[in-house]
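Each structure below is given as structure tokens.
What follows draws every value from the coordinates through simple rules; no lab data is involved. Quantities reported herein were computed from a predicted structural model and do not represent experimental measurements. Cβ atoms are built from the backbone, for glycine too; each structure is taken alone.
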Structure P
Amino acid sequence: MGGFPNRPDLATFGPRAVDTRPIRDPSREMTAAQWNLLRFQAAGLGLVSPRAVFEIEGVDDGTIRWHAEAWDVEGGGDLGPAEITRNGAGDYTVAFPATALDESGAEAALAFVGALAGVTNPSPTTLFHAQAGIVDGNPHAVRVCVFNAAGTKVDEQRVTVVVW
């Protein structure tokens, strides 16, 4: 099995099912076609769904206001970003743990492939822009930058980041 939080592909869910007998109790059993559809959909969702979402506030050294991670299935909140580093005005690196526990309790390496950032609740009359990307050489860290209308990095904004 693939081991969440890694991205599952179709093979993660086993071979294509085949009906070996007629369904006796449709309230407790499913056909091979139903199972194959579910595994196809689960694999597709696993490939495109975000792995983490967080909001930072650019004050002082940066504050993580809230976060949620796909591997924190019990929602305890203690499996999120390990640290936030302010690299300069409007420039932050958010590092997650290098590993997370998979569904069997074994450690699995975290490796993000992309990130998307947006300024949260900006002033409707003042332009701000945020962008995010995975840190080169560190696939479990995200760099987030916030810019004003002049293209200058600035603090004092809340930014929501989606990571996959």
Structure Q
Amino acid sequence: MKEDRFRYSKFGLVNALLSLIPIFPTWTVFPGVLYGIAVGEIIDNCEFGYSFTLWTCMGLAVFLLFRYFKRYEHDNRNTTVRRLKKNFRLFSLMIYTLLNTAILIVFVGPNLACYGDGQTLLAVIYSGPLASIGLILLGVAVDVKIKISAANSSQNHEDGS
């Protein structure tokens, strides 16, 4: 099982490289931007809409990470590598979308997001690679979590014997 030691780190790296394809940073920002516009229209305050979107993205990302780590207390040995890769890729896409939107709003700021200029497109170009780094860190974190869980599990078995 030596080749599986850094399984999720490898998945995260591949996902990060795929996310550098220029279409991903652009398209993954749209849901958050549309959400920010909708909240801003409902409240009749554009800047609040984007601030609320920023906090929503960060809150959802934290919630999804806790849920994912809680669900994966240990590496599921009964699941095929192909299935693990698919599940992790979908999870990474959700996290990437939330991170990319949050990073964009932080770079641009709610005021400039509402009244935009040419820097908004530049911020999209910068936010994508930073969100990709988040995917690599996510893969490493899952590997560390699995290693810690495995060590705790083996220690519990030794203590119980």
For relative contact order in percent (Cα under 8 Å, 6 or more apart), which of the structures P, Q scores highest?
Q
Can you say which of P, Q returns 0.85 when FRET efficiency 1/(1 + (r/R0)^6) of positions 104 and 136 (r between Cβ atoms, R0 = 25 Å, to 0.05) is computed?
Q
Going by mean count of other Cβ atoms within 10 Å over residues 64-71, which of structures P, Q comes out largest?
P
From the coordinates of one of P, Q, Cα extents along the principal axes in Å came out at 65, 30, 21; that one is structure Q
Which of P, Q leads on distance in nm of label points 7 Å out along Cα→Cβ at positions 32 and 80, largest value
P
Value -3500, calculated as helix-only ellipticity at 222 nm (-39500 (n - 2.57) for each DSSP H run of 4 or more, over all residues; to 500), assigned to which of P, Q:
P
When you work out distance in nm of label points 7 Å out along Cα→Cβ at positions 16 and 128 for each of the structures P, Q, which one comes out largest?
P
